[in-house]
Structure 1
Amino acid sequence: MNRDIIQNLRVDYSSASLLEKDVVANPINQFENWFKAAVDAKVNEPNAMTLATATSNGRPSARIMLLKDFHQEGFIFYTNYLSRKGKELAKNPLAALLFFWPELERQVRIEGTIEKLSRETSEKYFNTRPKGSQVGAVVSPQSQEIESRELLEQKWNELEAVYAETAVPKPAHWGGFIVKPTLIEFWQGRSSRLHDRILYKRTDKKTWKIVRLAP
């Protein structure tokens, strides 16, 4: 592959702008506006987000997750608590989220603290999942080394048969997290890389300060 191709890959963003007069006072409401716009624009998996975590000594890792809900308290996702991210969040309860909607030339970056959801909340969501996903949550030792794909599928088939006529109970090692934001940044691509960046910084439990960042 000609590496010059990489250097010359670029897009000049020009579809929209983001000015201070365009945003609302509350960043969760602003996120809801942008998320609805992404859904209306039929963005592919608008709830896909990068989740970044770090070990207690600061070694980072990141992966794509799916947002499952959000409200004024924060942003919710579900996972295996014994996975790498689950273990890292247990020791270092700070996280960052990133949404990228290229069709709209927009990003949203979120940083905050993280807490586990209640068992009741996690069970309520678990019971709405397709049975195949429920079985997968039980049989997969997420992030651990496994012998083979075939063995994993064998365990899945065995457990699917066990629960063919009954509900799959939520495993104790699976549940939800909520990211409670301390800052939220909205990024709108602009021409010549002079992008618009509007940052909300939490000043107390109810108040946010809005500032503009240089691109």
Structure 2
Amino acid sequence: MSTPPSYFETMYREASDPWHLGERWYERRKYDLTLAALPRPRYRSAFEPACSVGELTARLAERCDRLVACDRVRSAAETAARRTEEMSHVEVRALAVPAYWPPGTFDLIVLSELLYYFDTAELDTVLALTVRSLEAGGTLVAVHWNHPVPEHLRTGDELAAILRHVPELALLCEHREEDFTLQTFGRRQGDGSAPCSPAAAEGLV
């Protein structure tokens, strides 16, 4: 079964930032790499589930015209909302996926440190919702911790393999380290073709 909500509630009850996202160089560097892996300079509309305290949210907001973020733990969502309160184009909600999924479509979806908490049925639902709401040519970024954790149902390598086999997604780049795997995908066009590369988008090739 998916990791129970009580796990996250306990983590945030014991600390406002239980993973120390705002303190560790590891996290800051990972966020820098996540942003560098985005193939476009700017996005129209983005969705970031499991935003935690909003460290990545605030960075993504600088590249998006509109950003919807959510977290299942209310205190985390409230912290993220305070962090981005001066950014009128950011909306943070205390809601959990896949039971909640925002309406409309997005040209960017960020699944960072999230997918290993889902059992097979919920993972399939999350990926189906992602594909359905990601616009043709849009970007999906997924980041996975690679080390075993009791509450994680899969490793980063296992998740990376699953995502590589989603037929609607074309792998644009993959950054692999001992600690984590970062993947960037493009939603295939109607004819099945992958989005063009950043160099091709600027007429360099």
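Read-outs throughout are calculated quantities, based only on the coordinates presented, and are distinct from any laboratory measurement. This structure is a prediction, so every number in the text was calculated from the model and none was measured. Cβ atoms are built from the backbone, for glycine too; each structure is taken alone.
Each of 1, 2 could give distance in nm of label points 7 Å out along Cα→Cβ at positions 22 and 126, but the derived value 4.3 comes from 1.
Starting from the value -9500: which structure in 1, 2 was helix-only ellipticity at 222 nm (-39500 (n - 2.57) for each DSSP H run of 4 or more, over all residues; to 500) calculated from? Working through the options, I get structure 2. Computing Rg/Rh (Cα atoms, Kirkwood Rh) across structures 1, 2 gives 0.94 for structure 2. Comparing relative contact order in percent (Cα under 8 Å, 6 or more apart) across structures 1, 2, the highest value is found for 1. P(r) over Cα pairs in 5 Å bins from 0, in percent, for residues 38-117 alone computed as 3, 17, 30, 26, 18, 5, 1: which structure among 1, 2? Source structure for this number: 2. Ranked by FRET efficiency 1/(1 + (r/R0)^6) of positions 166 and 190 (r between Cβ atoms, R0 = 35 Å, to 0.05), structures 1, 2 are led by 2, which has the greatest value.
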